[in-house]
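Right after this note come the structures.
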Structure 1
Amino acid sequence: MEGFKMKPTLYWTKLVYENWKLYMAATSKGLCYVGSQNKPFEELELWVNKHYPGSSLVQDDVVMQPYVAEFKEFLLGERTSFTISQELKGTDFQTEVWNALCQIPYGETWTYSDIANAIQRPTAVRAVGTAIGANPVLLTVPCHRVIGKNGKLTGFRGGLDMKEQLLKIEKENAK
C-alpha cells in the first residue's frame, strides 16, 4: 500500500526500586521516555499521545529489561553512564542542548549558562532551559546535573526531590 505508514509500537514498563517508581517506554530503536518519580501512568500516556499519536502502547517487561537493569545499576551507584540505545524526538536546537547535557561528567553540575556557552549560544540561556525541560529521558540525558547560576537546584520535570536524590547518588559514587 503506497502511502501507508505503520504506527510504531511503544513498549513500557514500571521500574520499581526502593522508593523509586518510574514509567519507561521504548520503541524498537531505543528508549524514548522516562517518567517522573512516583507519577501516574497517565503522565506516560499523555506524552505518548503527543509525540507518537496513534501508536500502540504495550507493556513488555522482557523488552524493557535491559533499560531497567541499567537504571537500577545507576540508582545503586554502580553505573556512571548508560549504554542503552535511545530514540529522542526533538527539534534541532533541543537535540543540540541534550547532546551538551551528555557532556556533563558524572558527579558534576553545570549551570544553564554553561550549557548555552557549550553550544556556542551564550545569550540563549532561557531557550536552553526550555529545551532542558523538554528532555524526554530523565537520567540518560542528565538534565538533573543542571543547576541555577546561584548554585541552587532549579526546575526539573521529575521534581526537585528527585533531582536532589540523583545528585546525591552521583556525589556519593563519583570517583
Structure 2
Amino acid sequence: MGFPKLETERLLLRELTLLDTDAMFRYFSKESVIRYFGMDSFENIEQAKTTIQTFKNRYEEGSVFRWGIEKKGTGQLIGTCGFHLINNHHKRAEIGYELDDTYWGQGYASEALQAILTYGFESLQLIRIAAVVYVENKASQKLLKKAGFQEEGLLRKHMIQNGVAHDTILYSLLKEEWQK
C-alpha cells in the first residue's frame, strides 16, 4: 500500500518528496511559522531535506504519517500535517501541523485538520487523537476547539523553543465525540 492521498475541496494532502525541499525551507525559515513548533527555524536547505527524509523513514516504521499540504492546482507545498506518536495497540495518536503564514486565516488549516481526523478515526481506527499546543498559541487552540477537541490540562515546561522551556496545553478528541 502506498502513501495515502487525501483530498478536500481546496487541498491535496500527499506524500512529501524532495521536490518540496525549497518550499519547506522557505516557510520553516520563518520565525512566525515555527515559533510554536518545538524546533528552531531552518538555517540551511539541508535541514528541509533531512526533515522530509525523516518523515518518510518514520512513515515506513509505522510511527508517523506526515502529509504535505498542497493547494489544488498549484503543485505548491503550503504546509504539512499528520500523526506522530502513533500507538496501534492503544489506538491513539498525536497530531501536528504547520502552514506557511501566507495562507493563514483562510480556513486551510481547518480543512486539512478535518481530512486527517477522518483518516485517523476511519482508516487507522483510532479512538483518541491528541494535540499539544503552546499556551501562547491562541490560533491553534481556537482551531482545535472548533474541531471539537477538549482541553485536558497544562503540561509545565513541556517543550523547548530557542533554548526556552514553554508550557503547553494537552487537547484530545475521542472518536465518539467526533462522530456527533
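Each reported figure results from applying straightforward, stated rules to the coordinates on display, with no laboratory input. Given the structure is predicted, the values throughout are model-derived calculations rather than measurements. Cβ atoms are built from the backbone, for glycine too; each structure is taken alone.
If distance in nm of label points 7 Å out along Cα→Cβ at positions 75 and 91 is computed to be 3.4, which of 1, 2 is the source? Only structure 1 yields this read-out. Out of 1, 2, which structure matches 25, 10, 7 when semi-axes √(5λ) of the Cα gyration tensor in Å, for residues 59-98 alone is calculated? Among 1, 2, the structure yielding 25, 10, 7 for semi-axes √(5λ) of the Cα gyration tensor in Å, for residues 59-98 alone is 2. Supply the structure label, taken from 1, 2, corresponding to log10 I(q)/I(0) by the Debye sum over Cα atoms at q = 0.11, 0.14, 0.15, 0.19 Å⁻¹ with the calculated value -0.45, -0.75, -0.88, -1.50. The value was obtained from structure 2. Work out the source of -11500 here, i.e. which of 1, 2 gives that when helix-only ellipticity at 222 nm (-39500 (n - 2.57) for each DSSP H run of 4 or more, over all residues; to 500) is computed. Computing helix-only ellipticity at 222 nm (-39500 (n - 2.57) for each DSSP H run of 4 or more, over all residues; to 500) on every structure in 1, 2 gives -11500 only for 1. Between structures 1, 2, where is relative contact order in percent (Cα under 8 Å, 6 or more apart) highest? Checked 1, 2; max of relative contact order in percent (Cα under 8 Å, 6 or more apart) sits with 1. Assign the value 20.0, calculated as mean count of other Cβ atoms within 10 Å over residues 19-26, to the correct structure from 1, 2. Checking each candidate, the match is 1.
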